[in-house]
1. One of I, II was used to compute distance in nm of label points 7 Å out along Cα→Cβ at positions 26 and 218, and the answer was 3.6. Which one was it?
2. Have a look at I, II and say which one yields 19 for relative contact order in percent (Cα under 8 Å, 6 or more apart), as calculated.
3. Comparing structures I, II by FRET efficiency 1/(1 + (r/R0)^6) of positions 2 and 18 (r between Cβ atoms, R0 = 41 Å, to 0.05), which one has the largest value?
4. Between structures I, II, where is volume of the Cα convex hull per residue in Å³ highest?
5. Assign the value -7000, calculated as helix-only ellipticity at 222 nm (-39500 (n - 2.57) for each DSSP H run of 4 or more, over all residues; to 500), to the correct structure from I, II.
6. Among I, II, considering only FRET efficiency 1/(1 + (r/R0)^6) of positions 34 and 306 (r between Cβ atoms, R0 = 25 Å, to 0.05), which has the greatest calculated value?
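Each reported figure results from applying straightforward, stated rules to the coordinates on display, with no laboratory input. Fair warning: this is a prediction, and the values are worked out from it, not measured in the lab. Cβ atoms are built from the backbone, for glycine too; each structure is taken alone.
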Structure I
C-alpha cells in the first residue's frame, strides 16, 4: 500500500499594493478554487453533481471530491474522501504589502492530483492578473508568479513559462508504519507544536484539550483516508490496539489554548469564526511505534479544514 505526496513552493511578487487578512489560508483556497474552475470547466452552467464530465474533471476531483468509477473496498468504511490538496499560506500575520514585495506559499498534492500541477500553476497566474485581497483604490493586489519549486528543483519559471517533467513526488508506503524501524522498541518524550490552529472533534465536541489518544485517533484517520482514496489502499494496522495503547501515554506539560479566527465564506456570503487549538503539548513515554504516524502527519496536516492550511503540526523528540 502506498500514496504519492508532492510539496510545491510557489514564489510570487506583488505588482500592486495589497491588503490581506492575518491568516491567509481561506483567501488562497477560495481564489484558487474559483480560478481552477474557470480554467477547466467545460459546462459552466452545470453544477458538478449534475455534470456529465464530473468523473474526469480536474476541478470536480480536486475541489468537490468527486472521484472516478474506480473504488477500493475499504473506502466504504470512510465517511467522506479527504481533499487531494492542502494550501500552506504564508504564516506571517502582516496584512499590508507594498508593490515589489515577495510572498510565497506551499501547495501539497496527494496521489493523482500531482499530475494536475500545471493546472494549479496556470490558475495562479490568472489569480495574479485579477488580484488578491481587499481592494485598494478600487483594485485588488495583482502579483506575478515567478517560479514553482519542489525539493530544491525549479519546475516552472515565468521566464520560459514551461513546466519541467522531472517528477518531484515522495512515496509513502504502508511498510513505513509497520514496525520495521529500530525506534519502535523505544519510548520517547515527544513535544507537539500546533503551528496552525488544529480542529479535532472527539465525541462530537471541539475542545481545547489534546490527550495523546485523541491525537493518535486523528493521525490514524488522516493516514488511512489518504491511503484509501489517494493511494492503493489503507495500511494494515492494528487500529484498535494503537488507540488503546495510546490511552496510557500521559501529558506532562501543555500550553494548549483555544484560538478563534475570522474568515469570510463566499458560498454562505457571511463572516464566520473558525476556532482551533494552538500551543504546545509534551507527552511522556511515547512508544516508538507512534513516531512514523506522527512524522507522516507532520507532512500532511491533521483535523478539519486542512485545505486552508489548518492542522499543521511539528514533532520534536526530547
Structure II
C-alpha cells in the first residue's frame, strides 16, 4: 500500500480519555510518536525523540504546559520549540535548531487523530456523538498482528457471520448472503444490507427489545478511506445503534482497532455488557484475520477468488486504488 497516501490521512492513535497528564508513546506507520496535552489541554504529537540525544520523550513528563525530556530536562512547548535548557548559565538562550518535528493532531469522536503530513480528507462527522439521546460506549482497543486493511475488511464481511459468530451475529443454518448494492462515492464506500436478526443471548443482550417492524436487522455502512467505518443499525422502529470503528496502522504487520457504539435505547444497561460483547466478537475474529496471507494485500493483483457476496471488499480495494492508496 502507498505509504505516502497513508501519511496524508488522519489515523486514530488512542482514545481521548486515555491521554491524561502524562505523555504517551504511540507508533503510527512505523514511526514512534509522543502525544501529550499542552497547557490548554489540547492534544499534541511530536516525534518521540529528543533533538539533544535521541531519548524517548514519552518517558518524560509535562510540566507547566511544556514537554520535559527525562534525560536532561529540556523543555519543549506546544509547537515543538525548545524553551529551556537547564544546563546553560542562561537556560532560556536556546539555539533555534533545538526544535522537534511536530505533526497535525486533533480530537474527534472520542479519539485522538494524527496525520504525518498535511491530510487530504477530514475525519467524518457523526451527529449522534453530540446528541444526548445517544449514549456512547467505548470498547477495546483491540491490538492485532495484522495490517489495518485486513482488520477493516473483516468488519464488513457478511459471509463469515454464520460461521465465526454463531449465535451472536449469525446462524449456520442460514449462511446465504442476500443481494445488496455498493457505491463508491469519492473517498467513501457506501452500502446497505438487511438480514434476519439473530436473537439476543441471555448473557449479552445488546440489541433492542423495543419496537420492531419485522425480524430484519437493517444496516447502513460508510467506509471513509482509508480505515474508518461508520455503521448504522436499526430494526425498522425508533431504536438504533451507531458504530464508529477506526483502525490505527501501527506498521505493516500490526494494527489497533478502536470501536465505539452509540445507542438511543437501554441506557440503564451497564457498559460492561456491550464491552464484553465486542470483546467476544473481536476475539473470534482475531485468530481468523491474523492467519490471513499475504498480510498486506496487493491492491493491483490480490490473487483471491471473489464471489458476489464479496462486493464490499472488491469496491473497497478499488476505491483505495482510485484514491491513490494502491
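1. Answer by label: II.
2. Only one of I, II returns 19 for relative contact order in percent (Cα under 8 Å, 6 or more apart), namely II.
3. The maximum falls on structure II.
4. I
5. I
6. Checked I, II; max of FRET efficiency 1/(1 + (r/R0)^6) of positions 34 and 306 (r between Cβ atoms, R0 = 25 Å, to 0.05) sits with I.
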